[in-house]
Structure I
Amino acid sequence: MKNYIFKSIIALVSITMLIINSACDNYLEKPPGADVTEDTIFSSPLQIDYFVAGAYYVGVKSDFPFWNSWDWSDIGSGAATDEAEITQGWYWCQVPWNAGGMSQSTTGDLRFATHWNAIRRANTIIERIDNAPFNDDAFKKRVKGEGYLIRALNYFELFRKYGGVQVLRERVPLGGDLKIPRNTVQEVVQFILDDCEEAIKLLPKPNELTTAERGRLTNLAAMCLKSRTLLYAASPTFNTNKPYIDYGQNNNLITLGNYDKERWKSAANAAKEVLDEASRVGVTLVKNKKNSKGEDVSYQYVWDNPDNEEVILADHGRGKVGTGYFPWNGQIPSMVGGSGGGLCMTFNFVMKYEKKDGTPQEWNMNGGDDLMKKYSELDPRFAQTATYQGQPWNSTDNLSMDLSQTGNEKCITGQYMHKPVPYIISRRDNIGVEPRGCIFRLAEFYLNYAEALNEYYDTPPVEAYDAVDEIRSRVNMPAFPRNLTKEQFRERVRNERAVELCMEGHRLYDVKRWEICEQEGVMRGNMYGIKIYKIDGTSECRYEPYVFEVRTFIRKMYRHPFSTGEMDKGYLIQNPGY
């Protein structure tokens, strides 16, 4: 009953915040009257659960977007990279990212104020929970752990976007000094790791949760954030003494200031800790899931079925949402014969899929008459991620996609990105489906482990190969050749990460931490689609690659800028180039 109440509270908080909707740039200011109600809030477990649910609502978020200022996400972050193109030109990613228009007035971060709101709530929990006037040590321990991890989750988001930001270990008192300078990247990273360690000690294990508690934070989720943080800290854009733009004495605000190979070892160890703990508590990779035709659809099952055995943490803070609303409406294609709509997989990304035998697919950039054959030869994850020529959107939507003449107000790239929209969602019916965007799932940490091991050693060790093979074997893709050089393994594992974690909010920040955004076809240069033409009397189609957009990436965009509103306060050092 208590768990049901907590989930009901989250739903109520969601509705209330949609009505209030009062986020603002003054993220360090204290809400008027907060002290008046805190004693009441921290007077009973039920009142505290209400407050904690509010912290979850603003502070435990996936990449899924919603239409209110508390919950804007990196909406369509895949569409800022080679993953996808969003057909509606008004989406936020078009100007700051694709057109290179990042600036103080167009920061590319629609959750900035929300992160600070979540941090303030987390600090309130950490400061007040021990002195709550009742004896329930287990309850207090768990809530305090939730406070630490919610704070760490939001500081991680700020770190990977901005680098060094202000570290607030406690709430700023009313009338206190709000002009707090930025901390260094090293200080922010250590702060996140310290919070993760506290959360690991305080939070329950996943196998200690009831079914009704799915979505609440666990020790394993804290271990996941520790792993992800250390991986980012070890990556080229932070683990260097040569920043993307030399900022002189302020370089420690955007990098760690030196290269240390041991950071990769720490990242590998943290990923291995996740894998070992997952094994102990029963979190496993999804395998051997079949469809009605007897085909293996394990990869599709991972993202199409919420709270499966591979998901460590998902966003549970929303109720059912109809297909006419965010996050679904911008990603679902219009009915056949309609005009536009939908999230489209770029041809640049299609070319990342290997053939089923593990060799590169051969695409002719002048066009070819064997599109359907080439599609059928690809890694099974392609067909379980995209909807393409001749395929139905789902089993209840019997109209097959006719994507011929794709440049004419239909699917401009030649294939729709179905992931992460559940297959239960039809293009016809406004069915309410609860979004449960994935925050952590087990596959990521096999890939974290493989990448970190390869970067630490001179040649990829067997454990790195084995970790990638765990992911590939799920879809019957062959193992990597065991004679790869460090550089070859790096490219292969990066490609594997792109394919496996497609549309889960990773790609934008992966290419930034690797500092490869400027490579042709990643976040700059020609973005390709294909025009498709049916070949009469056959089931084949002709494809003709064409450039649908030329994107711009400027080096300053490796870090977000602070907004004009924040800079006008006169105490922050802006990131270089803005």
Structure II
Amino acid sequence: MDNKALRKKEEDLAKMSPFEIKNELIKLAKRDARKSTDQFLNAGRGNPDWIATAPREAFFLLGQWALQECERTFKDEPGIAGMPASEGAMERLRHFLMVNSTLPGAQLLHDSIEYCLDTLGLDSDALAYEWAEGIIGDEYPTPVRMLELSEEIVRAYMAQEMGNNAPGLGKEYDLFATEGGTAAMCYIFDSLQANHLVNPHDRIALMTPIFTPYLEIPELDRYQFDVVNIGATAMDEEGYHLWQYPDSELDKLRDPSIKLLCLVNPSNPPSYKMSDECMKRIVEIVKNDNPNLMIVTDDVYGTFARDFRSLMYELPQNTLCVYSFSKYFGATGWRLAVIALAKENIYDRLLASQPELQRKDLFNRYRSLTPRPDAIPFIDRLVADSRSVALNHTAGLSTPQQIQMVMFALMCLTDRENVYKQKMQTMIRERLSTLWDSAGMTLKPDADRVGYYSEIDIMVWGSKRYGQEFCDWLKKNYEPLDIVLRLASETSVVLLNGGGFAGPDWSVRASLANLSKDDYDLIGKAIDRILEAYHQEFLAAQKNKGELGIRNILKR
């Protein structure tokens, strides 16, 4: 394929989502691996290569006890059992754990019971009964938004992990358990529009770079939002990315015509938590200039950051938080997430102040649920809308999923030494350092760096290594997508294009979650190899250009 045709193909591919381009890259990388001695290495998607074992052990052991509880109430037919009973349930659970104290999961269940009773003050039989009935899955989720005691437990987890041990265990928040962060995103955008809180052509802001669905959803025909990007364009005095937001970018939010702000914190990519300075400026802007700004913060990577504190605890009335359990616990297949919203919030206030025509429309939308549909809070509208309102009575995340979520949360709530967190953070940072070291690049110390992903700006590092003239030549002769295609076809390495996340066009995104430390050494060397190949082409082009110039002079 000649260079013109190749660039046309790359231009066409660049119009697609990076996650769709990934499929083409995987084909190229696997083909190269078959033709060479290169190992196929896919660092394109952030699916962890670990799982948290203790909460799964507790889940499966709890399931054994719950099945025994069901067999107590119905023994007439082989292979059939009844439903668990509430009275005396905790006493029976404690006896079961005493008898099976040496089995995996028993200690976490014991510690979890003590935490729930002593710290959260939950009723003992009610807790054991919710766990038994929930893990067996014999009833519809009730309440549909989230099981009552499960909400108490996960709310405490959110206060600890998202609020950096916020006081009061976050009791002022309501939670909606969803089928992963993906479902949460869909529900939020749908309900915002269904409730006329954002309408087609309204202005919204995205803090970029950002996870691609936040870029792609606003462009769908049903939304057609006017998008303002708030870019993490800050650089230090040496010309290195800080991946933070300059005041000039944040000040765009002072425009009250911007109704909604979406962000991923820590970012995806490049995996930095928002600095204290940036967060304080957003708080100041909202309080002084844009008090009705609705904020959606996606904080799935917060547990990988040191001393993380979400905007949901800085601007509780404005901020709706999405948190997924998928990455931290290696549970992407479980589809576990929550939407958290303060009980006092601007979403409800904006609904109450809508024009009569819109209020009448929403009255009709939700009138099958209650005689007072105008009194339904926004978070409960999210639940109803997730089932097209008419199926609200069968809404809700499956109860076994909710119990596994609770086990994940309780592992962290009872881990007073933060052993699991330290292991996760250390492993991620070691992989990140290995990648950059083997690529021959400098990773400057930064307390806000998280490292679940890494975004490498080729123009920054090409300039540092080979000079600006080399970068100018590279941009003139190749499309930005060329580097990820070369990595796949020549080294069997799959990375995603950073431009697809609204990051620098000539950047690549690597996940540090799904391969071994040694694999990241190979990936770093592959990046170094491709950069040097570009450089050799540049030197040859410069040489040819010089020789051509000499010949032209001699002809004269």
Entry that produces 22 once relative contact order in percent (Cα under 8 Å, 6 or more apart) is calculated, selected from I, II: II
Rg and Dmax of the Cα atoms in Å, for residues 181-524 alone derived as 21.1, 62 - corresponding label from I, II: I
If mean count of other Cβ atoms within 10 Å over residues 237-244 is computed and equals 15.4, the structure in I, II: II
Distance in nm of label points 7 Å out along Cα→Cβ at positions 109 and 189 - structure with the largest value, from I, II: II
Which entry (I, II) yields the derived value 3.0 for distance in nm of label points 7 Å out along Cα→Cβ at positions 453 and 477: II
Test item: helix-only ellipticity at 222 nm (-39500 (n - 2.57) for each DSSP H run of 4 or more, over all residues; to 500) calculated as -15500, pick one of I, II: II
Structure (I, II) behind the derived value 0.75 of FRET efficiency 1/(1 + (r/R0)^6) of positions 157 and 253 (r between Cβ atoms, R0 = 35 Å, to 0.05): II
Ranking I, II by Kirkwood radius over Cα pairs in Å, the structure that comes out highest: II
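Computed from the coordinates by the stated procedures, all read-outs in this text should not be read as laboratory data. Computed from a prediction, not measured in an experiment: that's the story for all the values here. Cβ atoms are built from the backbone, for glycine too; each structure is taken alone.
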